[in-house]
Structure 1
Amino acid sequence: MSGDLTAIAGLPAVAAAEQALLAAIDPDRMMRDVEYLSTLQRHAGTADEAAAFKHIAEQLRAAGIEEVREETLDLFLSFPVSGTLEVAGLGSVRAKTRAFAVSTGGEKISGELVFVPTKGGTALFSGDGSRDYDDIDVRGKIVISDRGRPDTILAAGRAGALCHIHFWASDEDAIHEQITTTIWGTPTPDSIGRLPTIPSLGVTRNDGLRIVELVRQGGVQATFSTVVETGWQQVPLVTADIPGSDSDDFAFLNGHVDSWYHGTTDNATGNAACLELARVAWANRQHLKRGVRVAWWPGHSQGRYAGSAWYADHCWEELHDRAIININIDSPGAKGAIRYDQVTMSAETEELGTAVIKDLTGQHAEAERPTRAGDQSFWGHGIPSLYMLLSHLPKEQWAAVGGCGMNWWWHTEADTVETADREILALDTKIYAATVARLCAGPVLPFRQAEAAREIAALLANYEAQGQGRFDLSAPRARAEEAIRAAEALDARVGAAIGKDLDPASEEARAIVAAQKAVSRALVPLRYTAGNNFDHDAAMPAPAVQQLREIPLLATLDPGSDEARFLHNALVRRRNAVMQALRAASAAATVDA
């Protein structure tokens, strides 16, 4: 590696900024915010959500922050009102419908139940459900399955199912609210066809297993109903800007306000952390060479990240030009969440994130590659990611959930104020604050861009192996090696700038930071998007360098078939896009100053 980028924490200006930010964090003030927000059921488009945004804006202005912006957005949202399920032999079974599921308007519909087992992957957050219906006839039947992802529900509808019922992977006596669409944000004419076409229900694991046991005996009838309200809603959005003294660039911190029910640890605690970070950054802005922007999103829970997607669309150039990092703050400060050993970090930000966590907690954090979730709406802009979920339970205690420190109460009525932990929230917020200090008070950005290029090189090698000689990746692999060498040279310049504590306002420091941003603009979309930087990919797990994701499929096709030849042609075009992104990264890594 080129230079010790973690040495940035020891630079006098950075150390002073970090000390000032950490000392200013007030856990009691944060808990007052948490307690107030937890009195509100912040469902998108409701008066309670509006009250939460009003509180946030008022608190920002009370702190003296001069640039607080309140906007009203028109978003396409969905709220699941009610669902019923009756199963012959069991009677009434507790059930909930899901956002964007088809509504029966309360009308009861009956049909035969059929069990469709998961074929590979886990029940909710991974695996490909597109083949689950290949060898089973579900036409006119009610499907029950342990896979509840939106793509699976869409596949069930396309296979002719009458309704989809999902039972949970862990056995808590709670039904988790969920959303059934893969569409990221408000739909477009190109994506609207991916809305679900059938009703959907969720039940507990234990009830699901009881139903499956009956279904295995054959001929079981069930009756269901759903009420779902889907349509356009006017919702608020709030941002706060704390300017840097030497640069228009900013660290971008954000989290969602809308919740399921009272949503204390998903995400009232995150809202309070964002408020506190805005307050302490403003109060200590004299220490920050680069600015801080904080945003509070609507439309996350009932709109599939619609608020952050709207902001990504409407502020595209500003974010592309000025944002140095995206720090999403979701579900901090949950009871029992004492571990930091698995944390979301992109390759270039891993060294920064692990150093901050080690310094503040003494724990070693392993990087978890960012997933297509959690308001990660900014990869098309080329903005590196750090964090999303942070503190969590010891892994052996995890429920099959996606937040709340991996506690079972995620997306349920039980996520109330008692689920928050004052000390854990304070520690999480200090981690965010120390990260901001190291990003915004130092001479350059403590990123290691060569790690991003190495990730791409490894992925290309893996794709080539999976292609079994059917697709040539030698040229992009060679170009990836060029990008690694160019990024290593840039990283060396970064290390040297940190080593001599270069003035952030100097021409050299500005040139280095500009190069770092330009490399990210090339490599982040390549690793995390399907190739269209101005659209939003589906809210589904996706492989890195996904433009080449079908190389393994090519290896399974008859080489002489039309299907294989057409796919080969498409892959040639996508290979060209990969080549160009790598060339842009290599060129961007050159610092002239």
Structure 2
Amino acid sequence: MTPVDKSTVVKALKDMSVYLQLKGENSFKTRAYDLAAERIAGLTEDLQAIVEQGRLTTLPNIGESIGAKIADLVKTGKMHALEELKATWPPRILELLTVQDLGPKKAKALFEQLGVGSIDELEKACNEHRVRDLKGFGQKTEDKLLAGLALARRSMAAGGRKRLGDVEHQANALLEWIKAAPGVKRASLGGSVRRMRETVADVDIIASAKDPAPVFEHFLKFPQVAEPMSSGESKASVRLKETDLQVDLRVLPDEDFASALHHFTGSKAHHIRLRSLAMEKGLTISEWGVFRMGGGGADRKKGTAKHEGAEEKLPIKEEKDLYALLGMQYVPPELREDWGEIEAALAHTLPEDLITADDIKGNVHMHTTWSDGRDSLEAMALAAKALGYKYLTVTEHSQTSNYAGGLSLERLKAQWGEIDSVQDKVKGITLLKGIESDILEDGSLDYPDAVLEQLDVVIGSIHQRYSQDEDAMTRRVLKAFDNPHLHVWGHPTGRLLLKREAAPMRMEEILDKAAKKGITIEVNGCPDRMDLASENVRKALERGLKLVVSTDAHSVSELKTHLPYAVATARRGWARRGDVLNTRDVKGFKSGLARG
């Protein structure tokens, strides 16, 4: 049997949640599967080994029942409980849930009353005006469903998620537009974008104003809005041009801004833990505020008590006030994933000097027209200087990467001459001679040691033969670390977001050897990669390893635009300023890279 990969398990758990919602199960039961899916998605250990060792239920959010279903899937290739649920529904029923405003209850009604079990059948039913006659639907709902079908098809084709790097620019532009709306006091991005997750499904914006109406009117005039999707008293949604991105805007009174921002930033798992802690202190938390529980209940939607003295609404001016009420340190958005940040915040041991873009003194990992870059060495040096960098590593592709213009030995040495020439022209920034050397299938680097020892920075990266199994890939990387001239392990897992999964390897074993050998780990800011994943950044730091936060820039513009993604990934892994070598000056950077 072919081993079951992590993504298959995650999808099965999410499907279980949806099928149980179709069945009408309570939200606590269905949400348990969503939380389990998040936990497995963030897993860095080998899932097969965890199952074989019977350790599934030691993971947060994995109980006996869900653990048994995961084990069933991993051991047999099927989650039999899921197969039994699926058998009671049409094979394409889940397509319906990709349509805007169509949830499990309505999908169930469409199937039971009209026999609709796919988006094709839904389109037919809408065109024949059969949907409008169903209880709870009507003509407006029918028209909305029909209009949302094309978008649903596009979303299905893209897997429903988009890379952060593909949407963040548009999201930030819209945020600035909202800040300029009449009456807006405060506004911020929320959700996965604010937490800087590698991929996002939609964009949340939270704003405060006395009157939401002018803000929503301004929202709809944003030039990239393709069409409005829904609107209400405090929320409006639109679809954007080009990206098909859904944006949800919520406008509340300023006294509720911080609570709403916290709520809609997430993550769900983080919030569930906080709500539990709040209850222990006699508090309730929602987007409408923090309330001290009384005897009579409250209408939290409006933030007012139904009976005088029933509940006290506590002032939350900033998110830090909410954490303070719970006796916790403030938790930065990037850390809110229930990966240990709550325990650390309660113990007041969260790092307070997380890395920032302003801390970075040198650019590590870049390419010019000597290999597959789009700008000359001199142009890159001038741009790096203008951005405030004190040093710039020149790390072209090596000779094995001939598809990317990799440098032969002769061209590599010829480039050294140009580096010296550009250094004479461009003062105020130090150019370091380096290379991104391919880690070959047998774990060797593709230049002789006599050449590598002459370089300031040697990055070792895998670019080919990702099809190797876990044992072979692990041995390959471990062997590379034996080369005394390798300084940095580049884009470690080789993942390409939404295109290629991380290469299979025993990460903990590799990081153990990296620590023993003094290898520095790259956190690559190319938005296609954002590699090493933040969970593994944590593991690296626990072993005392040092990082470089790199751009992997192939153009002048990427020297600037890629850095935030590297910094965010490092922050999500709890990296502090002192953990990152290129926060040091050039002397300190080179000293930090030195092996042994």
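Please treat every number below as a calculation from the coordinates, not as lab data. This is a predicted model, so every value here is computed, not measured. Cβ atoms are built from the backbone, for glycine too; each structure is taken alone.
Listing for the model above:
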{"quantity": "Structure (1, 2) behind the derived value 5.0 of distance in nm of label points 7 Å out along Cα→Cβ at positions 57 and 561", "calculated": "2"}
{"quantity": "Origin of the value 9.6, where mean projected area of the Cα convex hull in nm², for residues 193-256 alone was derived from one of 1, 2", "calculated": "1"}
{"quantity": "Parent structure of the calculated result 9, given that relative contact order in percent (Cα under 8 Å, 6 or more apart) is the read-out and 1, 2 the choices", "calculated": "2"}
{"quantity": "For P(r) over Cα pairs in 5 Å bins from 0, in percent, for residues 113-400 alone computed as 1, 5, 9, 11, 12, 13, 13, 12, 10, 6, 4, 3, 2, 1, 0, 0, the structure of 1, 2 it came from", "calculated": "2"}
{"quantity": "Ranking 1, 2 by Kirkwood radius over Cα pairs in Å, for residues 337-416 alone, the structure that comes out highest", "calculated": "2"}
{"quantity": "Test item: mean count of other Cβ atoms within 10 Å over residues 329-336 calculated as 26.5, pick one of 1, 2", "calculated": "1"}
{"quantity": "Test item: Cα extents along the principal axes in Å calculated as 76, 65, 42, pick one of 1, 2", "calculated": "1"}
{"quantity": "Structure responsible for 24.5, with mean count of other Cβ atoms within 10 Å over residues 345-352 calculated and labels 1, 2 on offer", "calculated": "1"}
